[in-house]
Structure formats: structure tokens, C-alpha cells
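What follows draws every value from the coordinates through simple rules; no lab data is involved. Predicted model only: the values in this text are computed from it and were never measured. Cβ atoms are built from the backbone, for glycine too; each structure is taken alone.
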Structure P
Amino acid sequence: MQPGHFPANVIFLIVFVAANVFFLLTIHKLYKIVRLGKPEDRFDRAWERIKGLATFVFGQRRVIDEPAGWGHLLIFWGFIIITIGSIETFGAGIYHGFAYWKFLGKGLTGGLYLLQDLLCAAVVVALFVALYRRFVLKPQRLSYEDQRAANLDAGIIIGLILVLIVLLFGARAVEYLLAQGEPGGYFPKAAFVSVALSGLFAGYSEQVLHGWYSFFWWAHTLVILGFLIYIPFSKHLHLLGAIPNIFFRRSSPIGELTKMDLEDETVETYGVSTIQEFTWKQLLDLYACTECGRCSDNCPADLTGKPLSPKLTIHHLKEHVQKKGNMLLSQREAAAETSNPEGEAAKALIGDVCVEDEIWSCTTCGNCMEHCPVFIEHIDKYVDMRRYLVLMESKFPGEIQTVLRNWETNSNPWGLGFASRGDWAKDLRVKTLAEAGEVEYLYYVGCSSSFDERGKKIASAMVKLLNQSGVDFGILGTEERCCGETARRIGNEYLFQTMATELIEIMNGYKVRKIITTCPHGYNCLKNEYPQFGGNWEIYHHSEFLAKLVKEGKLRPKHGMDKNLVFHDSCYLGRYNSIYEEPRSLLKSIPGVRLSEMDRARNKAFCCGAGGGRMWMEETLGDQRINEARTEQALVLGPDIVGVSCPFCTTMFEDGLKARNMDDTVEVLDIAELLAMAVGTKED
């Protein structure tokens, strides 16, 4: 049947409409499943969201961060070009005389056909490279629990795209020959691949050529429509979910967790224990996942053998939400649980779909979210499930119980008397706000630098540097309270809000306007989360503040040190708050220091293992402790010093060096300690 002629055009319209109706009904069901989630406002900053589509969808900005991403970029744009060509194909299926050149002109059409041939040829190469990577190289991040099914699905998708391109070239090669013998016919010779392939059909009669054209046209059309129907049921569901997910990406800082309304008496449970308790955006995340494995490839828990793979977490949640979501929509859940007690409806989100060890293994380092090309928000899901376990079930690692009690009674994880919080500063030239009244800067010391002996040295160096530079500052002393950051990430939102409210009242009572911190966790919490409760101040991490003082000439490093220094980026300073250059510029200002960078540095930096409350949990699972893995990455460079900008990181690296019997050879020093040594403070 010749496309564009009766009755072929009628048959085509019936098939086309039927395929699209089926597709739209499937999408509508997926949409309704997403709407099972709780409300969430993701419609702010519309212009930034639109610009994000240009950058991260059409520019594939995060995808091309890795070499393999360039192949994906080619496939993506090739698919768009194929789609543009398919519009002309469908038009010709309705009316045989439909052609782009009649509307766009011969020049523009020639350029379009040239681009289509170039990109389609490039896509063929990229697809063969993709097949080689998946079936020959077999990178770890492309591994799955059911590898056979995953490979089959990927093979089907790659095969369909290859077939589409072959059929497209075949149809155009024949079309070129037919156009030569048709009065007024036109086919742009710029389509050099199609023109070259036309030689395969040279010498055939016009009738035979029409037969070949009909075959290629119908096969190409049916494959496209079949592809359309197949997508929602395949791993390539992300073709539908990725674009809206990128549009609705987080506009708030990634270091800001959601605020729970603990005063809402209508709320029966806190946290997440069923799919309906996730927000609609959290459910949309599941549809957007490309299963590229970049999250797990950068996850410190997964890389050290913990029972956590962000990729598999999202995959399991997607399977669960699709199956259980359909049951909820059909209102057959109760019947399904009765007739099939071991089926999907009976599965517990926490325990069956996501095991507890998986939830507690997360360090909240942000590496998964940083490298996800479609902006999936993994950490919020882990924390929301922790909130349910802690607030509703009182289930958490045993050692956490003592830490939580210590926070409740003495506002620090060690349980040391709160009255001793300012003892570290007794022999230093520093005043409390109670003594000094209003000051320009509050130095918020934090728990580690107030109670931990190693942390006190960092606070001491910081005070000496601030005095040396003439900064007007003070501390809260015994009035200071824990910021509650770790309690929040453990899942105890109630305890966090209690501590936050108390600390905000104290700070606002002293009319605090600017705050300096030495702990990235406290920095992130005060800067990005305290505004939820009325804490609005200018917040500086000591790395950026000290770098500023050096740049202004208020601190002058003059004492050199001939040392090889390996710098470690804190997760909460780097990925959470994009502070990378300031600590490096500070270290480079010290004469003689040779700054070395680990392979996993800056936004790819490997976590020290202390975040997300892991500082206070035993690490018994996996092949290796996270801090020891990170220490080994530093030792490869033969350092004299490991430079850090976080008290937690200091502890984790010192423990890692002790485990390798390198603690007498390699020092761990905070940037404040290093700068104080280089400046030579007057108080030394």
C-alpha cells in the first residue's frame, strides 16, 4: 500500500491514533500514580527552571561531565532529529504530496537533511560504542540484580534506534531515485548518506522502487509507534520523566532538608513508611532515573561494600511504586493483600523494599545528587524514612540512643556538662557576648571544637587569627547550644527543632548579625536550614573568612613550610555550598606548601564517613571503613600533611592514619591551624 494514498492513509491514521491514545492513557496512569504523593510546591522561579531545561536537557550539561556522556549527547540529538524527520514521514502518510521543501524552501530543507544524515550516522557509531561498553567492557555501574533482563531491555532500545535509522536511510535512498524521475520532484543532494545509499537500488523499475519505499515507510512508521508504546514499560521511562524532573528540580540549597510541621494535630504519622507519604516530586524522581549508575559510582557507602546502592534504591522504589500504585488506583489493595499476602501490596516500604541497614548506611555526602544527570534527590528519601523509624518506631542503631540522650540533657553528643562548654577559651583573649554585648561577628564554635580535645586546637587557632586581624568578635560560651544538624539527619526532627528554636532565641537576643563557624555541618545548618525557623544571619565558614582576611592583607603568611599537603574537600562545604576555591587559595598563600589533589577531589570528593550521623554510629558493615578508604586515597600521594576544613574530617583522618600506622608520619591539620603556623600569631 502506497503511503499517502487511499486506503493506506486511512489505515495509517487509525494505527497512529490508536498508538497515541494507548500511549496517552498509559502516561495518564503514571501521572495519577505520581499524584498519590503529598503536595509540594515546585513552581517557584519559573524562568530559572526554563533556563535549566536548556542547560541540562538540550545541553546535557551533567551528562557530558563524563566521556561516555558525549555518546549520549549524540544519541539524544539524533533522536530529536529523527523525530523532526518523522513529522514529515507522518505527513506523507496522510497525503502523498507532503514534503518539507514545499513549505521550508529547498535551501532550508537541504540543510535540515544534511544535519539529519550527519547526526544519524554519528548516532549509529555511538550506538555501537554503547553496545561495546555494555556487553564487552561491562562497567560496574551498569550492573544490575537481574543483569539479563537489564541487558535485554537495553538491547531492545538500542536495536530499535538502529533499525529506525536504517529504515530512514532506506526510505530516503529510494525517495531520492523516485524524485529524479518525477516531474517537479525534489530531494536534496545535501543528504549525502541517503544519496550514496541510493546506489543499492539503482536499476530497479519505478514500480519496484515504490514497493521498496512502501516497505521502508511502513516499517519505519510501525517501529516508531511501537517504540512509543514500549517506552513507559521499559527502563527508558526516563525519556518521559527526565524533562519534567529537571524542570521541577530543587531551587533551594541541597543542604536544606524539609521542615516538618510538628504542631499539626491532624498528622497521624511522621516521616515516610508508604509510597503515599513521599511527595509527588519524590515519586517523579523514580520515573526520571536513567539507571546510569553515576550515583552509586560516587557513593562512599556502595564503594566500600555497604548494603546501600543509590541506583538500586531508586530502582526498587520505582518497581514498588509502579506495582503498588496501580493497585491503589484500582482500589484493589485490600483484596490483593488478602488473596496474595506475599505480593507487592503486602510489602513494607521499610524492611522489604528498602532495608534498614541500607537507610542507615547513607552519610548524606551528596555525591549521588551532585552527579545525577536528571536531579534525583536521594538523600531526602533516606532521611524521610529515618524520620519514620526514629519518631514513630524508635528504631535506630543502638549507639544512637546514648547520643540522643546526651543532646537532650547537655546539648552535645558527648554528654559533657553544658556548663563547661566555654572552658576551652579560658586562657585565650576572647569575650563572651554576655561580657562584650553587641559585636560584629559571633564565632559559633560548635560541639566538636568546644568539647573534643582535638577540636579545641582548631578553635584556639581560629581565635588567635581573629585577634591578629583585628576582627570584632565574641563567643556565646556556656550559652552556646548544639545546632542540631546531626540530630536532624539522623531523623530526630523533634529534637532538632527544639535545639534550633532555643539557639535562635539566644542569638537573636544578642542581636547577632554575622556568624563565623569552623564546622561545615554547622555552617550549612545555620545558613540553609535555620531560616526555616527565623534564624536569618550572614554566615561565613572559616575557610572563606580567613581567605578573605589574607586577600585583604590583614593576615600575612610569612613562615614557610616545605611540605607536601593533600587537601580533602568537606562534603558539606564543597558539594553542599560550592566552597572549593577559598580553602585552596588560603593554602596556596602559605610559602613552600605544595598542594596535591586526590583523584576524587572537589565535587567528586570522597566522604570521610562522618556525615549523616555516621560519626556516632559503629561502622561494622562492608569491606572497608569509609574513613580508611579515603585515607588510602590521600596516602597514595605521599603527603606530609592532610589538610582539612572540618572537625569531623580531622577525627576521621586521624583514625584512618592510626589504622595504617601512619599517624607518626603524616599530620592532619585544619586550615586554621596551618594559617596560624604560617602567620605566627602574637599569642604564641
Structure Q
Amino acid sequence: MKDKVKLFFRNNILVFTFIILSVFFELISLVFIGCKPLITRPIYAIILWVSFGGILLIMRNIKTKAVFSCLFLFFQIVINIGFIYLYDSNGTFFEWAMINQRNDAFGTIEDLSLRWGLLILLCLLLFCYIVLIIILFKAIYKKEYKIKYNKWTKLVAAVTLVACFSFVILNPVIDGVRKSKLNYVDRYLYGRSENKYQQLGITANAVYELFNGTVADSLIKHDTNGLNEFLFEGEDINLPTSEYFGISKNNNLVLMLVESFEWYVFLNNCTKEQSLALYPNLNKFLDNSVYANNFYSREKTDTAEILALLGSNPTEKYVNYDFATNSYPWSLPNMFRESVEKNGNTLKQLLSFHQNDGDFYNRNILHESLGFDELIDINDMAAYGVTNTWDEGNFVGERTKDSEVISKMKDVMFPTTENGEQYMTFWITFSMHGYYNERKTFIEEGYYDKLDEVGAYQSGEGEKADYLRTYAAAVMDLDRAVGLMMDKLEENGQLENTTIVMFSDHNTYYNNLSYYAKGITDRYNSELYRVPFMIYDTKLLNAYEEKESTNKISKFTTTADILPTILDLFGINSYKNLYFGTSMFIKDAESIIFSRAYGIFVTDKLICYSIKNILYKSEDYSEEYLDDFIARAKIHLEKLEYLDKIFYNDYFKDVQYIYT
């Protein structure tokens, strides 16, 4: 018996070494992303390692064991490094729904900022494992490569493997179905206490998400029980309105999603004189706008866009891909169209613009469902003389400049109108998107020279300073575009009757620029997510300044408040439970962020996965504030639970939406 045990270990040294090394790969990877070197829900990872080990154990040829164990470790390195890169670049954990966005993700990768220390360490360990294999083959195995198993050993191994693989497949399914039975308040607010990688490990999470996002998802049903009552019954079903309700109802609407826009670049990190020299149009826009200085966004571009156009989003899925052809009568474009016609005016056009391919984030299909007449993408813009520098010419890989788009497209984006005509233009900017290596297009425009001329954002002070310099140049291009837009509106005689809403989709998370520019070292801090929101509207500004003696909105606001705010200004009624937020002009109402992409709750004073795991508290946080946060979170999650029913069932495909 003793000899058999020795023989068993001799024949399977590689298997046990592989398991030990694989576990070490996982734990050291967690340390590199700031987690503890342990897995809090280890059973799934353990079964996964047993499964991999079991596959190796039943292989009779030791050479085959060696090859497959090396392949397993190699793929583990690829998975860990890849998903850590995803986590580092934008803070998201892998989930199966991201597979739909893989092409979009690859399209944004310019600067491969990998964890080189971790990569080198893991590759070095894999190399040592290969050296061990060579030593074993020369010193121990020699030419004895075949292992003999009796039928009972084979049977036990087969049964064990079947049991393990069944667990690997069924555990995510059971978890998914079990969680689907919980109400969303218990599931999210009182549920998750740690991030996914700390709970399961990186590799195990990848496998878990495979089955959770496919098999489990197909079994979870979202019935419509209680939905009609939730939306339409009761005395107070409409969005609450402010004293500015309808002040802009006959205006044109220009909605600008400004990619990666931050306050710091033209307000905080340079002097007032430098800012006025570099960003005259943005300063003028700010001075003549009502702006929210406590506006926060913690979303990726697609989710921020959906919140601005729909006021809500689903869990687990992406509107852009999973629900792109749904009926959305409550969307901003559809509500704007209905309002124009209800007021007896004529809708001249309802267009969206973006200088990227229309299939990026599936916008060419989604925007039609949202109610736009057309999405004009970079390919359509070519007919107007806009150069696609992303794909062509001497500037391949650089974003097409915002200023070029406005200069060539302004007649289409801001058309001349007759009395009683209105239009809506939605523009997603591009200059500030992405990584911030030096750009040839900005050199050509003289932006860097202008920075040197005024002594702002100097080069040669380190890599991060150089990134900030390019970002500052990108904002200069936005500034030029804003100036061209305002000049065109004034030329058309429309500046006084156009409402321009400008907001940022998220902070400058590329190259971790927000941390550097804002002087933040902690991974979680609400200030990271405080970004610009401005409304240029002369009628609103005059009324607001007369009432408040300021042009500033100081309360906490979020991306979810954009659509309710626009509806309020344009005098449009809609059902409040279709939207997460409320109008920014209602003083006693504040929303929260429950991030679709990042799985965290965010306010200006608090960040948490759930109330069991608070990641950040501001200096003025208090226990009383926590009670207020819980109350707001419950309202948000109750809405989300019913809104999932709407998204998953395409509810308004068969149910008529009654405009109020």
C-alpha cells in the first residue's frame, strides 16, 4: 500500500505542483489589485481547481499531463492579466454581458498599461514549472511515461469529475435563480459585501460568469406582475415639477455628451488668466449657464448616454445590445417629439451625431428605437468633408477633432428654422476620449504651443504631466468647437431660443488621470466622479439668478437627473417611476448612483458595494446621513426592479403609452 501511495505521488508530482502554482497565481493576482490574498467564497475556486487537477490525474501519459498543465497555467495568466487590465483601466469586473461589447472594448485600447510586474512574476513562475518538468523527465520519469489505472480508480475519477463539473455549471445557475427570488433591496443594498474578484478569484469569476450569463440568465423570468399599478395608478404618478416648469418649451434642444470632461482642467489646475487664454468659450459658456457644481457620474459612456436619453437602465444587461430594438415611448427624443406636436409646433429634425462608426455601441440601431430620425456617424460625415483620422491619413489612431466636426457639420447640426419650428440635436464629442499620448493633430493646430505660451501644463515633468498636457489640449479643441457652435446659433438668431445641455459622461479614468490631476491616492473617493453639468438657456438663467442670486445648483445631482430636468424645463409630463432621478430644480429631492458598470452605490459622501461594505466616507458623513442614503437607495432599487420588467419584456411593445 505504501509503495502504491509513493507511486501515485511520483506519477502526479506535476498535478499537485500545478494546483499549488495555480492557487498562488490567483492569490498574488488579488494582491496586485489591492485585495487581500484570500478568496472569501473559496468553494467555487476549490472545485474548479479540483476539476482541472482531476483532468490531469486521469491522463495516462505524463507528457500529456505536462503539456496540458502548462496550457492551463498559460491561460490563467492571460485571463488574470487581461481582467486586471480591465479593472485597472476603468474599474469594472468581468461579466458575461461584456462579450457583446468586445469589439468596442478593443476599439478603445491604445496604450497597453499592463501590470508588468505581475506579468513578469507569473511568467517567471511558469518558466520555473517548465524547468521542473524537464528535471523530472530526466531524473525520475526517464522513459516511463505511461501510467496504469485499475477500473476502480477510473470509476472514482470519472464520478468525481462529473460531480465537480456539475457543480461548476450548476452553482452559478442556482445562485442566479436564488438571487432572482430576492427583492432588489435585499439583493443589492443588504447583499454583496465585497468585490467579485475578492469573493471568487479572477479565474473562477470568469468561469462563474460564463454559466451565470448564459444558462442562469435563460432560466430567470421577469414577470410583469404589479407593473401596471406601479406605473399608472395612484394620485401622484407624474414626475414632480419645479417653478421653472415649461420655461423652455418652445426652444430648440442641443444635448451634448462631452466625453471625459472634467472641471479641473479649466478651473482648478491653471490660473484664471491662463484659463481665459486657453478656454475663453468654455468660461463664457459657464458664466452664462446654470450649472451644477455637485454633479456626479460613475458610468461608462454607453450607460451615461442611456441615462441621459432614457433616465433609467437595466441590471445585468446592456440596453445597446440586449434591448436595442425595444419600444421606448418615454425616451427624451420621443417625449420631445410628442411635446413639439402637442404645442402646435413643427419638428424640423431630431438627429444624433458621433464621429465614430455607427455600430460602435450599436448606436445605429438603438438611436432609431429611441426616436431619433437618424444617427449621423463618421462615415456619413465624410460627405461633408470631415476627416476620419481614426482610420486614415497621417494621424491614424487619433480621434477626429470636435472642432472639425462643428466647422463642417454646423449647418446640419444647427439648422435655420422658421417660426414654430423646433429641433433636437444630440452630439457625443470625441476629442477628449481615450488615452492621452501626444497627438499630431493637436501639434498641427498649435495647441501645445499655446499651452507653452501661457505657461500652463508644461511638458517634461513626468509621464502623468504629459498625459495631462494632451488632455488640456483636447479641452482646447472642445473650447474651439463650443465657440463655433455658439457663433452659428447666434448667426441663425437662435441663441436666445435654444437650450444647450452640456454634461460629462464620466471622469478621466484613462491613464488614471483623475487621480493625478485631483491629487487623490485612495482608490475610492467621490471627488473622482464629480464632473461638469451646465445648461445654457437665457430665459432660465435670468429667472434662476433673480430667484437664487447665483447661477449655481449646489445639491447632489447625477446623470439620472438629466432627463427629468430637461422634461421639467420643456414642460413635459411623464411617469415618475420610469426615471431614477428628479429635476435638479427641486431642492428637497436628491437621487443616488447605483452604477450599472461598477456595481457600487455613489453619493457625494459615500461609496459602497452594500451597507455591509462601505468603501468611502467623506469628512461630513454621519449616521444620520446613512439613514437618508438607505431611504434613497430603496426608492432607486424599487424602481429598478420594476424597470427590469419593462426592459426584459419590451413592455411597451404591446402596452400603449399614454402621454399626459
Structure R
Amino acid sequence: MPKLSDPITIRNMEVKNRVGYPPMMSSSSDGQGRPTEGNILVYEQKAKGGTGILTYEATTIDPQAPIGGTQPNIGRKENIPAFQQLTNRVHKYGAKIGVQIVHGGILGFMGVPWGFKRIFAPSRVNEATAASAYHALYPDWPQYIKDNDIQIVPLTKDMIIMIEDQMGQAAGNAIQAGFDYVEVHSTHGTLYHDFISPFYNQRTDEYGGPLENKFRFAKETIGKMRKAMGDDPPIIFRISGDSLTKEGIQLEDAIKNAQMYEKLGVDCIDVSMGINVRTPQGITPPSYIPQGGFIYLAAAVKEVVDVPVIGVGRITSLKMADHFVQQGKADIIYLGRQLICDPDSANKYFNGQIEDIKTCFACTAACGAGVCVYDPYTGPFQKDIIPTNNPKKILILGGGIAGMEAARICVTRGHSIELYEKSDKLGGLMHTLAAEYKKEEYMSLPNWIQLQLKKLKVTIHLNKELSKEDIVSLNPDVLVFAIGTTATVPVKYKERANVLTQDEAILKSKPLGKNIVIWGLDTYWRGGVETAITLLEQGYNVKAIIGQDDVMARSIRGLSGRYLWIYEYFKEKKVPLIYKSKLEDVTDSGVKYIDSKGEIQFMKADSLVFCGSRITQKNALEKEFKGIIPKIVFIGDCNQPRDIREAMKDAHDFARDI
């Protein structure tokens, strides 16, 4: 029975273990399509951390591609030396690295916000359906397409042959650059996916119709790649196990497709799911998707092919990954966002340091740029924590994530730290956030920091609120306020029993009626869309979500799995989202508001949950301690109410520089 730590051979390539890093865009290449130092660091960190096999991010093949942007380009021969620097750095640690080569196909729709109007694909199909996720971003998506003359342009046969030739040339360039293998992107809506899709390929020539014809493009491409690469390097195809659309590729299609790929000479099959412009919930699964929730797709493919199979899809636990390998569900496990969160995951797991692994909790807040909310200075922005030459006595008030992380880094650097928290536990607002629906995993962050603080023997005082005199008597060199914020409601509603703050509604610290109106259209303290989901799942009747914004969940807006999951949830539940409104009054019987047309509306409700306003004591504390303590610092929400990513960045910026 194989284990995660065991080697595996793909064609003639031996991989030292079965932990893999999938092709994930880091947006850190230069304008010529070459890897920058930051881009190289993304992969070097994970190779150094024990990952056995890494696939470099989606890379264009067109040598004439426009200059600019951040997508890498292996189609240009002149870029080979830069890629050699990348592969050399990864190979130092005994890891194997390949490159994913891609033609965008339907993913050309992702350029629409930047003015793209022509999307090249196998056939012209309904544009609104082809990129249906944009309904969430553009309320009248079909009209937007019409007004902006956006069209899908079918590829001619000459264009198909040209792309095949470019794929072959790019594959040859990759091997010259030191890559160990080449992966073809044939899922998520890319061109090779589109050609075998029952929806996107409506052609009637030799590249359409029967499955064998639809695979002609892939067959011809594989032949040209093999000729350019030589006989030894593996060819991997990333395929769709399920497009997660009713008219697209289903699992039964994926099984047939996998068998066809093997027959055509593919050496390993990487099974992913979803389409970026339709179902990104499968590509960046939020915490609403169960961990390992898509492994059944790889398992089904593995049953019908003899080549190795790669499984992926919100697998954050190395123990879970190991079980999947041992159970025969996949031969290699890709751990994408987990390895962004902690590049050392493999080494820590294999060395028995499981509790020290930072665990991804699927917030999707930063990983698109190759970094994680745990640490803004990893990935392409990596900076080591440098010991201090000037140790200071630092007093930190507040045991939320900002205060905890500042304490951890300061002690690591050699400063003397005491941390005071007025409640009986560390973690601050993360406890409230983790009480929302399917967000229990958010406690991974404060729990990890707390464990590290214990190992570092940081002095922590719980249930202790210091007076001004106490603080002065401790005589710190630096006083850090990380005391967070307090949720509030507008003054006129403070005495209303049926008006609750977001925290009160989540924690049930104040009576909440059955029929509820939520005020605030963003997420967590910026708004209540995810709090609305929590209350709906608890059996409350959410009559509507109302706010001043013109969009839902602005802070996470985009084609992300989290945003689309929320959008589809409210669509299914038929919960009204009322934009561009102003709160007028709350009575015993309901909520009065002014709508986008300036008209007064009334909605009957038992309670209003007011989401958005939080109060910081920063200004008052600055005045109180000015001239008394040599240096005063405010971090996290106490500095400015924001979010997890910003709170952690505050902590790092202070603690790394002091």
C-alpha cells in the first residue's frame, strides 16, 4: 500500500514523494513573460519545504503574445534562460518541476473587464451561458454582451494547426529550460477543455461531432509535443472530472475522456473540476465546500486507467492526503492553497511536526496572489524574520490575531514581550467569525499562533485589563494597542430591543426575533451577507439584506469560489438583496428605508441586524498616553477596522521593523 511519503514514477521520471503543488497563478512574472525573483521564490519555498512535484503556473505558448501583463510565456525562446534559473533553484531540493502550457479558449471572457471583445473557441455558442458566472458581476449580463459587442469567434482549421504547432514548440522550449515534464491545461474552460466539451464544441467538421473527432485536436497536439520533447519527459493532462454544469462534462464523460487520453499517450492525468467563468466554486472552493470534497472524481478516473492520477480540491490536511493515497483514490495529491499557506507542510508532516503546520481555512482572501493571510511576506514577497540588535521591552494589550502574531514575531526576533488580554481566551473576533456557517476552520489561524506562543514561552495574562497606572508602572519601551473594536448601531437605535449588532446576532447575546432584516451588503463587519446565511441555516426567516452598496460582498467580489457560492445561495433561497438604500427608521413592527429611487419603503420584521459600524478607541488612547510611553503603536482593528489580511499585515509590519 503506497503512502504519501513514497516515491512514484511517471513515465521515466521518479518523484521523491506524492505531495504536489498544482499550477496556481501568482501574477508575479515580468512584462516579458519571464519569471521574476518573486516568482521563483513561490516555487523554491515549496521545493525547500519538501514538496515532491510542482507544476509551474498556466503559461502562454504564443511567441507573439502582447508585451505586458503578468502571465508567463514559454513560447518565446528568448525566455528560456530565465526559466532555467527557476528550474535550477527548484532542483536543488530534489523536487521535480513541470510547466503547464495553456491556450485560454473560453477563459478569454476573463479579459472582458479590460476591454476584450473577441473570445476564440471551437464554436460560437450563447455568450451569456458560456460565461454565466458574470451574471453575478453584471446584473444584466446578456445586455452587457450586446452593448459591448462581445463575441465568441470559432477557430478556423489553420488557427487550430497554428496552436498545435505553438504547443509543440512551447513543450520543446520547456524541456530546454530544464522542466522535467509538461502539463496541458484541459479544464476550467481552457481551449483543450472546450474542444471535448459537449456544450462548447458544436463543430461539424473533423474537429467536432463524435468523441474521436473532438479529441483530434488533443491527439495532434500530443504528437507534436512528443516530437519536440523527446521520448523521456512525461506529458500530463489536467482534465475536468466534472465541469459542475448540467450541459458540460460530467463524471461519466470524464471517465471516457481519461481513457482516451491514456490511449493517446498521456503519462499522467490530473483531475480537476469547474470552469472559471461558470463554476469557480470547484476551482477555489470556499469553506462551504467540504475538505476533500472532490476526491471522488480522481478516484473514479483511477479505476479505469493505468497511468498515475492526481487528485485535488480543498485538501488541506496532509493526513487526509495520506489517507487518500493509501486508499487508492489518487497516486499524487495536489495541495494548492495549503502549500501557499505553509510551504513547509510536507517536511513538517513527514517529520512528525503536524501541529506546527499552518492550516488553510479557505478564506480565499489573498491566495490568488500567491500569498496567505497568515503571512503577507511569503510567496513572491518573501522576507525572512531577522533577529534584532536592539532588544526592547514591549507591552501588547489585546490577544486577537494582530496582538498574538505581533507577540510571536517580536519574541522570535529577540524582544521581551508581555501580552495582556481582558477576556478569558485568545483569538478576539475570530471566535465570532468562526461561529458563522461553515467557518469553524477559521479558528485554525488563532489556534496555530497560540500554540507557537506557548512554545516560545511568551508571557500571557488572561482576564486582565490594565489601568493607565498599571501600564505606566510596567515601564515598557513600546506600548502596542491591539484591543480591536466594538460593534455598534446608530445612536438613535441604541435603546431599541429589536436592533442588534452583527456580533450579538451571531453569538445570540441579545434576543433575536424570527423574522429578520439584515442591514449591510458586504461580509462580516462590512456587511451581513454571510451572517444572513448563518441565520437562514439556523432557521430564521431573513426577509431581505439591505444596504448602501451597489453590489453584494464588495470586499470579496470577483470570480472567486466564495463569492459565486454566496451568489448562488441567495439566488436559490430567493432572498432579496436591496441596493443603494438608506436606513430611515426601525419600529416595533419593522424597518423603514429609502430605496434607490428615493421612495420610502417599509418591511415588516421582528428584528434588524445592523452590520458594519465598529468603534475604535485609537484617538482617545493616543491623547491619553501621548508623552507618557516612549513609543505607542496601534495594530489590527484598533488601528483601523478592516479584515484578517490587513490585521495580520499590521502585526508583521510592526513586529518585523521594531
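A value of 7.0 was computed for distance in nm of label points 7 Å out along Cα→Cβ at positions 189 and 277; which of P, Q, R is the source structure? Source structure for this number: P.
Please state which of the structures P, Q, R yields 14.5, 39 when Rg and Dmax of the Cα atoms in Å, for residues 245-284 alone is computed from it. Before the final figure, lay out each step's value.
On the way: P: 12.3, 34; Q: 14.5, 39; R: 11.7, 31.
Of the options listed, only Q reproduces it.
Comparing distance in nm of label points 7 Å out along Cα→Cβ at positions 181 and 637 across structures P, Q, R, the highest value is found for P. When P(r) over Cα pairs in 10 Å bins from 0, in percent, for residues 381-428 alone is computed across structures P, Q, R, the figure 27, 47, 23, 3 traces back to R.
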